[in-house]
1. Check the numbers for distance in nm of label points 7 Å out along Cα→Cβ at positions 39 and 63 across I, II and tell me which is largest.
2. Upon calculation of Cα extents along the principal axes in Å from the atomic coordinates, which of the structures I, II produces 48, 47, 37?
3. Check the numbers for distance in nm of label points 7 Å out along Cα→Cβ at positions 23 and 55 across I, II and tell me which is largest.
4. Could you tell me which structure in I, II was used to calculate helix-only ellipticity at 222 nm (-39500 (n - 2.57) for each DSSP H run of 4 or more, over all residues; to 500) as -7000?
5. Identify the structure, out of I, II, from whose coordinates Rg and Dmax of the Cα atoms in Å, for residues 79-190 alone was calculated to give 13.5, 39.
6. In terms of FRET efficiency 1/(1 + (r/R0)^6) of positions 47 and 175 (r between Cβ atoms, R0 = 25 Å, to 0.05), which of structures I, II is highest?
7. For distance in nm of label points 7 Å out along Cα→Cβ at positions 183 and 199, the calculated result is 2.0, so let me know which of I, II that is.
8. Hey, distance in nm of label points 7 Å out along Cα→Cβ at positions 7 and 31 derived from one of I, II reads 3.4; which structure?
Structure I
Amino acid sequence: MFLTRFTIDPARRGARKLLASPQAMHAAVRAAFAAPDDHERPGARTLWRLDTTVGGSIQLYLVSPGRPDLTHLVDQAGGATAEAWTTRAYDGLLASLHSGQRWAFRLTANPTHSGRKTAESKDTQRFGRLRAAEQTQWLVDRSARCGFGVATQQDGQPNLMLHRRQTLTFNRGMHKVTLTTVTYDGVLEVTDADAFRQALTLGIGHAKAYGCGLLTIAPAH
């Protein structure tokens, strides 16, 4: 597994096109892998996320089974930096995980629930959770099966900050796709190392092709 960071220059026309459409970004990420096994393997798949830094730059993060080649993205949307992207081995971190560890984390996700559009509808579909309290509870409920627990603060509330709460609409072929997304920053504790590794390599929730599901961790201070 590999972890990659790529800097996007939002002033470039190609970058603006990619940033406006998760479908276009998905295609650009897919094009970074020559072999299908480098993009997706049993127990691991390519995940991506866009982060905006305090200084306003935009970072594309990838976790992937194979090493990506992002030359085409440099030509289309890259910044004028000496190092267009960095890729590091991820397996060492995955192997070091064990229960009881505490990590700071970031996750952009598509919190949803299933239901019927009308009382007369026979089929169920997914609906985005729109309220902050519901979005928080979605992650708290899901965390146990993903091998971690969200840490609590002194007041007993989850140690979480929600930001970039938005609803995205974009075209996928002849159809419109609408996604509710939210970015979570917080602190977690590993409860099941194997399940946690799976969450890191397979993602959390739905809409993984469109920039959701990638959980990244850093030392918690």
Structure II
Amino acid sequence: MAEAVVFDMDGVLVESEHLWEELWTAFAAERGATWGPEQTRNCQGMSAPEWAAYLTAFASGGESPQATEQAVVDGMVHALEQGRIDLLPGARAMVAEAAACAPIALASSAPRRVIDGVLVHHGIDHHFKATVSSAEVAHGKPSPDVYLAAAAKLGVPAVDCLAVEDSSNGLRAAAAAGMTVVAIPNPQYPPAADALAAARFTAADHDAVRRYLISRLKEGDRA
């Protein structure tokens, strides 16, 4: 039975993982460093302060991690304003229908500016009872901190929550929080086998995930 749903954002609600990679790559290149797939994998799931420290050290550009974070986040906000951060097909219906059945939250590695901007831009902010950025907890994914904080804000035990994720560290974080993990594997950044193994349900499209979420939430209603 499930009482709530906690969604990731990048790669689950919006197509944006490639933009983070694009901005990290450009930042490093401007400072003479070559960013590659390994560095992207290392940063996926990190909070903004964590990846900013990693990127600053990697690029050796002399900026502070805070300045690095601001430069990259400014780039993401600009991309949103340009219409480059689209909702994934089926994401709007998935969120709206889940919210009609139970309280929903967001647990994202994105910084607060990007979370709020994306949800408001796409007109889905009103569906969420709580949103948490991993910058607002002690550790980013794969630590469970952001998922536990989201469940606490909803007032629902983590074990009674469904969590929807796409990436390796996100899947690991949701599983570590004790949530029932639902996976929408990102085809561009496929999750590791061990992370995917933690999922109770896996599907390639949002409609299938939407149907699964609703079935689990309706089971809870009957209980």
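Just so it is clear, none of the values below were taken in a lab; they were calculated from the coordinates. Everything quoted here is computed from the prediction, not taken from an experiment. Cβ atoms are built from the backbone, for glycine too; each structure is taken alone.
1. Checked I, II; max of distance in nm of label points 7 Å out along Cα→Cβ at positions 39 and 63 sits with I.
2. So the calculation was done on I.
3. I
4. I
5. Source structure for this number: II.
6. With respect to FRET efficiency 1/(1 + (r/R0)^6) of positions 47 and 175 (r between Cβ atoms, R0 = 25 Å, to 0.05), the highest-scoring structure among I, II is II.
7. I
8. II
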